[in-house]
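What follows is a group of structures, each given as structure tokens.
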Structure 1
Amino acid sequence: MSTEIRFETVSPVIPVRDLSAALDRYRALGFDVSRAPQDPNYGFADRGPVSLHLTQWDDHDPARTAASVYLYVSDADALHAEWKNANVPGCLGAPADTPYRLREFTYIDPEGTLHRIGSPLS
């Protein structure tokens, strides 16, 4: 008899050129941030059950090695307003309804990471 294996959570690892700047940016976006005590080039951006891992990578080139993450949230419009008020560098897209029944917006940070954020349409 085999045991069913459940996946519990996922933590994407996002490359950055400047860990301090990335941690400051995620803090401004409402995340709790910290550096890994055993590695000064590794950090964490946590918000609720979501944990993004950040690794400073000297060879990171946003045109070639950028990451992409999708964050499901309870209210994309409220989060968009919060992030707009944070006034962080990067490109913040406007929220829109999608054909796949999500209210969605995007944020591309200076490291080239595409953050897609969505919440279910009511």
Structure 2
Amino acid sequence: MQLLGLFNYWVFVVLLMIGFYAVIAKDNLIKKLIGLSIFQSAVFLLYISMDKVEGGTAPIIQPGAVDQLYSNPLPQVLILTAIVVGISTTALGLALVVRIKEAYGTIEESEAAGMDREA
């Protein structure tokens, strides 16, 4: 395979590392949630990239068709489910950030943890 033929996988690696860096290194909870969303999007891209079958058709068996190459629809179904779960997780995370902001007056993780240690 050519290096350019693996473009989807390079984009996957870059997005995955950006999201991972944001989740691990950032102190702001909103930035962590954005990093988590980027990380999830990278995983979606990986699954969709792996599913691409050159010359594949929809998996509908037709009479008289022999040696037909079919695409597997399962990865798309899994990604649709993962998108819904990802949106739900992000919404729950944002709701938790709002509650943390109300309770501590900040959305910086280290400041809120410091207030917990003092109390």
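Can you rank 1, 2 by distance in nm of label points 7 Å out along Cα→Cβ at positions 80 and 96 and just name the one with the largest value?
2
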Quiz item: Can you tell which of 1, 2 yields -5500 when helix-only ellipticity at 222 nm (-39500 (n - 2.57) for each DSSP H run of 4 or more, over all residues; to 500) is derived from it?
Solution: 1
Quiz item: 43, 17, 7 is what came out when semi-axes √(5λ) of the Cα gyration tensor in Å was calculated for one structure; which of 1, 2 is it?
Solution: 2
Practice problem: Output the label of whichever structure in 1, 2 has the greatest value of distance in nm of label points 7 Å out along Cα→Cβ at positions 40 and 104. | Solution: 1
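Work out which structure the value 63 belongs to, where volume of the Cα convex hull per residue in Å³, for residues 48-87 alone was derived from one of 1, 2. The partial results should precede the final answer.
On the way: 1: 119; 2: 63.
Only one of 1, 2 returns 63 for volume of the Cα convex hull per residue in Å³, for residues 48-87 alone, namely 2.
Readers should treat all values here as calculations from the given coordinates under stated rules, not as data from a laboratory. Note that this is a predicted model, so its numbers are computed, not measured. Cβ atoms are built from the backbone, for glycine too; each structure is taken alone.
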